Structure I
Amino acid sequence: MRAGLLWIGLLCAAGGVSAQAPTLANVEYARVNNQPLRLDLYLPATPAAARPLIVFVHGGGWNSGSKAPIQAAMLPLLEQGMALASVDYRLVNAQHAALYGGIGAVIFPAAVHDIKAAIRFLRANAMVYGLDPQRFGIWGSSAGSHLAVVVALSDGNALLEGEVGDFPGISSAVQIAVDAYGPSDLLRMGIDAELAGFNGAGWDAPNTAHAALIGCAAQGMGAILDNLANPDPPWPQCVAQAELANPVLHVDAGDPPVWIGHADNDATVPWTQSQRLYTALQGAGVTSTFVRVAFGGHQLQEAQYAQARTFIVTHLVHEAPIFRNGFEAQ
């Protein structure tokens with residue numbers, strides 16, 4: 001199976017999808033170019049004044065996918081008293097470019113700006129929805145995991161906070177993250193594919209999804225990697241974009257706990273990408289777990305997702321979160 005074809009999709013297949021209807025659907029959390037951005041909110045049946053919240057970021061190669069339906073593997077968290085939110089964000093495709101103001105309006109970091117705006121919206125309205133503003137987490141799959149981890153590791157980074165939404169004074173910090181088989185170093189996807197036993201050429205070629213994400217589809221990641229020190233356009237901009245989009249470069253000791261899961265035979269995102277992130281987190285002293293399984297391809301199974309849910313309950317419910325920055329809902 002060719003890597004170039006795989007990267008067209010990066011589909012969110014793992015954990016299945018759920019037919020469960022949200023408690024509140026299509027809640028508008030922000031507008032860009034006068035176009036709405038929406039989320040779905042799932043609330044436990046038992047009333048509560050302050051529930052922990054986990055925000056889901058869907059996959060789809062940064063160019064497709066939707067907030068609905070939410071990943072089924074998350075639904076058992078409702079039974080443990082947690083709220084869930086699934087977020088739509090700007091995608092790198094022609095339709096979204098037309099809606100939101102052109103291709104420059106949808107390439108990275110637009111999606112991160114949107115997700116952070118959704119978190120700020122939910123935190124600002126925590127009392128309305130019965131959420132605990134001090135216990136927010138994020139969960140992504142595939143390309144959505146890449147975005148989720150960037151969000152989790154970049155609290156306070158002005159380039160990644162953005163100006164989307166109506167609550168610029170509210171924190172976008174999260175207190176825990178789940179990364180299901182997501183990319184963590186876009187520049188080195190080809191290198192990591194070779195390390196995992198695949199032909200890395202497809203990941204380094206032009207017109208891959210991860211090169212399009214940063215606005216450098218015509219160049220491709222292999223050429224960018226070969227021109228890291230080239231001062232001539234377009235290389236400095238492509239290098240800056242690739243580095244800004246690389247989760248491993250945002251790791252520091254103040255980051256929240258991160259759970260990572262990946263299959264060794266994943267031919268879409270090589271497992272060595274998760275190893276890079278885990279190594280960086282461990283080096284910084286960040287609480288983190290890396291679950292590797294031998295088989296499964298570009299997905300995980302219920303056994304691994306059960307471990308992710310246990311990780312969330314352990315660190316978000318039973319332990320007092322440690323916050324880098326103070327905040328309060330308004």
Structure II
Amino acid sequence: MTPDAAAARPRDAIDCDLHCAPASMDVLLPYLDDYWRSYIDDATIRLGDLSYPAGAATSGGPAPAAYEDLAPLLDRDATRAAVLSCVVLDGVHRNPHYAAAVATAINDWLRDAWLARDPRLRAGIVVSTLDVPSAVQEIERLADDPRFVQVLLPVRSDVPYGNRLYHPLYAAAERNGLRIALHAWGRAGAAPSTTGIAPTYLEDYLSNVHIAEVQLLSLVAEGVFATFPELAVVFAECGFTWLPSLLWRFDKDWKGVWREVPWVSDRPSAVVRRHVRLTTAPAQLPRSPTEVAEVLEMVGPEMLLYASDAPHDHGTSGGALLRDLGAAGVEAILRGNAEAFYRRSVA
């Protein structure tokens with residue numbers, strides 16, 4: 001992280017996207033049975049952060065691998081609470097049984113190595129989208145632990161998230177008071193668009209935005225929020241400046257073809273504003289303070305949850321986000337919106 005970016009980090013915030021990751025697969029082996037330990041050893045499977053190449057300007061270094069690596073950062077910023085995102089599950093593998101076993105191992109590791117160490121920490125339940133029934137079982141297994149506040153899914157999926165395939169997962173999340181977090185990236189073997197695999201990291205990185213747009217359209221148009229009225233979704237690390245133009249077009253075209261989606265009984269923009277939030281990093285804001293103010297007015301400060309996205313480095317744009325807001329807007333983004341959004345306590 002650059003000095004300017006570090007200086008822009010606010011204090012006493014509820015951080016809704018703070019990364020952690022096991023240093024290696026060896027860390028997870030104690031949480032796996034003999035079969036999977038042998039499977040991993042024989043195939044020499046390793047964990048890796050495929051999303052952020054080591055030399056990429058946005059990487060900011062490796063995610064904290066132990067609580068001792070994270071504690072100084074929490075103390076430096078007087079962080080009120082932080083929601084951990086562990087996204088290492090989404091590699092190139094396609095074995096649903098393996099993915100389910102590793103998801104369980106990651107969650108048990110999160111409980112032992114992180115949540116038990118600091119009352120400020122919360123986490124998303126890691127599940128595999130390759131096997132929805134196993135994901136539901138994992139949600140139910142951890143549902144009684146209030147430190148898990150959401151279900152963590154990659155924004156890239158084999159089937160759009162509005163599909164009925166995912167309804168049992170949403171039912172389990174809603175029933176247990178958990179939010180859904182769609183986090184940037186996903187399996188590297190999946191194309192970021194219908195036109196095929198992106199050949200460069202630059203294209204792949206930017207693709208998170210239009211994938212998030214497609215998922216948002218799918219969730220609303222396919223009636224997820226009509227079926228699960230208490231469900232809510234946060235898009236993490238996918239930006240937010242794209243939202244106003246998408247909602248304008250969504251409302252406009254819905255007026256002409258609403259008969260296709262009779263369950264969308266209100267303007268799509270209104271549905272989104274009731275059920276969806278977005279994290280502040282990366283902010284992707286213009287340079288002009290006037291234009292920043294215009295963007296925030298169109299998005300609505302109430303739609304944003306503060307996220308450092310540490311250790312990923314998105315520059316100083318996040319500081320501009322809060323610079324010209326009044327006290328009420330700053331309080332909402334740093335703390336109030338998160339407290340209202342999560343059904344489980346985050347502070």
Structure III
Amino acid sequence: MKRLKEDVREIRAQLPKEKQGIITYSKNFTLSLSNYCRNNCGYCYYNHRIPKENNTALISEKEVKSILKQAVNYKCKEALLMSGENPDSFKIVKDALDQRNFHCFLDFIRKLCKDLLYYNFLPHTNIGLLTFEEMKDLKEWNASMGLMLESTSGNLFKEGAVHEFSLYKDPKLRIEHIRNAGKLKIPFTTGLLLGIGENLEDRINDLILIKEINDEFHHIQEVILQNFVMKNGICYKPLKPVNLNDILKIVGIARIIFKNDISIQIPPNLVDGHEIEFVTMGVDDFGGISPFTQDYINPEKPWPQINHLETICKERGFQLEERLPIYPRFINKKGFCSESIKKAIDNIN
């Protein structure tokens with residue numbers, strides 16, 4: 001691990017001096033639109049569950065307005081739109097959309113993104129697999145988009161494994177989605193979910209795959225390395241839970257593979273108390289941190305206070321800086337930022 005850390009330090013030293021020691025985050029809020037999902041992943045706490053009263057077929061207009069009001073007060077800039085995958089394949093969701101005069105879930109997303117831009121919030125949409133045409137449609141209204149690669153390991157589809165009942169987690173489909181985002185010049189976030197049945201070789205192969213896709217399209221802003229956290233109410237119980245050293249090791253390997261071309265993000269609420277260990281191993285982004293909405297994937301893990309992160313970074317010689325959901329290099333890069341997004345950015349600045 002010591003040699004890995006030294007290699008990482010040499011790579012980070014190649015950055016311009018003014019960028020060395022900078023750790024970024026985005027002040028965001030989450031709109032959890034629908035937790036109905038056509039996949040049934042063994043590790044998931046988010047998808048539609050029993051009892052039914054805990055589910056959301058479609059977020060209400062009242063809740064959206066309440067969240068936007070709070071987002072204004074907290075001076076958030078990013079709106080994370082998340083949902084289960086293809087929720088309108090369920091009748092209950094389709095009926096809710098019909099009642100509000102939306103033809104499909106994509107129509108709802110498009111309208112919501114336009115409304116968010118009106119209030120100068122920059123949308124980042126991550127709602128599962130989309131077709132090329134659907135992504136092209138949403139590009140105009142999104143600062144960036146995302147889809148976790150998670151893992152390409154075939155072992156995850158075996159009987160009893162986490163993706164046994166999740167046909168749409170087929171790695172070929174997710175790779176195609178990430179590549180299509182590149183073809184469309186969409187600033188993009190992807191990542192790995194660690195500890196769901198993959199091994200170290202799988203993780204390294206996936207990082208190399210992400211690098212190869214980015215070398216072709218140059219559209220990947222950041223890669224999230226997210227550790228699975230066990231919780232009540234889900235069926236998956238790993239035989240060998242991922243530990244701190246496992247995560248630190250793959251972070252360091254990722255930095256060596258990506259050099260300084262792609263940011264590496266770790267969710268700070270999942271590594272509470274160890275943030276600086278990850279920063280020194282190559283993490284340079286803490287991702288979206290909300291002052292008031294929860295982490296819907298890991299609701300038992302509250303987001304840290306931003307001033308707390310500022311303090312611990314400063315104590316170790318790092319500087320925490322707020323960023324937008326679209327990285328600066330993409331704003332004026334030809335084809336990567338729509339006029340709608342540029343207008344909202346100008347209003348924010």
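Out of I, II, III, which one gives 4.1 for distance in nm of label points 7 Å out along Cα→Cβ at positions 22 and 294 as computed from the coordinates? Value 4.1 for distance in nm of label points 7 Å out along Cα→Cβ at positions 22 and 294 corresponds to I out of I, II, III. Each of I, II, III could give distance in nm of label points 7 Å out along Cα→Cβ at positions 46 and 270, but the derived value 1.1 comes from III. Looking at structures I, II, III, which one was log10 I(q)/I(0) by the Debye sum over Cα atoms at q = 0.13, 0.22 Å⁻¹, for residues 174-301 alone calculated from, given that it came out as -0.56, -1.40? Matching structure: III.
Could you tell me which structure in I, II, III was used to calculate relative contact order in percent (Cα under 8 Å, 6 or more apart) as 22? It traces back to II.
Coordinate-derived values only; no laboratory data. As the structure is a prediction and not an experimental result, all values here were calculated from the model. Cβ atoms are built from the backbone, for glycine too; each structure is taken alone.
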